[in-house]
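All of the numbers you see were taken from the coordinates with simple rules; none came from a lab. Every value quoted in this text rests on a predicted model; they were computed, and no experiment measured them. Cβ atoms are built from the backbone, for glycine too; each structure is taken alone.
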Structure I
Amino acid sequence: MVDVDTGRFTVAVFQDVAWARKGLEALTNAGFPASALTILAKEGSEVGALIEQTLGSAGGRLDIASMGPILAKGPLVEALQGSSADLDRLGLAATMRKVGFQSHDGRIYDTLTTRGGVLVAISSEPRAADALALLHSYGGGNAAIGAWTGRV
């Protein structure tokens, strides 16, 4: 195993942009800074507007293996992408291990996002349980905290 310093992420997938917006508003109202948030979803004008409104600037377009074109922005994307564009090449399912999720979790996030869900992640180890509770409360499906942080 290789040790990496990726931080701890709490992740959930919302069924659509409207639900994601509610969850993101709850997170920001609870004091989670925009710099700790990640949004990743299939490319579309609603997703672009959500990223810009929530995170202050447009998301980047990526062409992820098995998912196709997506818009994404935030620290989770940076951790998954790494120095060799792993996210683009290997896909979401394979790279979620970098941030402490098991491969079956990655496949679930990949499948839900490919079907039109909006993946939201929070980088906040001290408040991971708070983030998890908010994601569940506002409809975030398969919400979980990366438990194997630092192990690949």
Structure II
Amino acid sequence: MSQHSAIIRWTRAGSGADFLKGRYSREHTWIFDGGATVPASPALVNVPLPYSNAASVDPEEAYVAAISSCHFLTFVWLASKDGFVVDYYEDHAVGVMTKNERGVPWVSEVTLHVKIGYSGEKLPTAADEKRLHHSAHEQCFIANSVKTKIIVAGFED
């Protein structure tokens, strides 16, 4: 159907001679097919300074953002199809890491804390919003690709 790619680029240059002791920078770059370049690094909780960079995006943040972004894009499209004019959409998405049955950390849950503003003659009811969030979750490409539990706060079943 479609293909999506990213280049992940890292080099040991400047890391010194302690690579085999784990003393090297994990900072790297994500390069996307449209030209966007994003500085990336592990989260400080996983790899301490100076081997990571808190100002860079870490994979867990990107994962949470991808889930949130996909839900947003699907929700707004569905709302427009139902005749609801969305003026703004904001989400403070939070991912929680736990350990699985083998003791390996994973992002087990992502909660979307969504605030949406509407205008126009047709405004959604609480039931409409719940239905739209449910449909957005069911149709979101990312949500259909992961085993992480995804919750839209205030709209749980």
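Just a few scattered comments:
- Entry that produces 17 once relative contact order in percent (Cα under 8 Å, 6 or more apart) is calculated, selected from I, II: II
- Identity of the structure behind 2.7 (criterion: distance in nm of label points 7 Å out along Cα→Cβ at positions 35 and 107, calculated), options I, II: II
- In this comparison of I, II, the computed figure 66, 39, 30 for Cα extents along the principal axes in Å is attributed to II.
- Structure from which -8000 was derived, helix-only ellipticity at 222 nm (-39500 (n - 2.57) for each DSSP H run of 4 or more, over all residues; to 500), options I, II: II
- Given 15.5, 53 for Rg and Dmax of the Cα atoms in Å, for residues 59-130 alone, calculated: source structure among I, II: II
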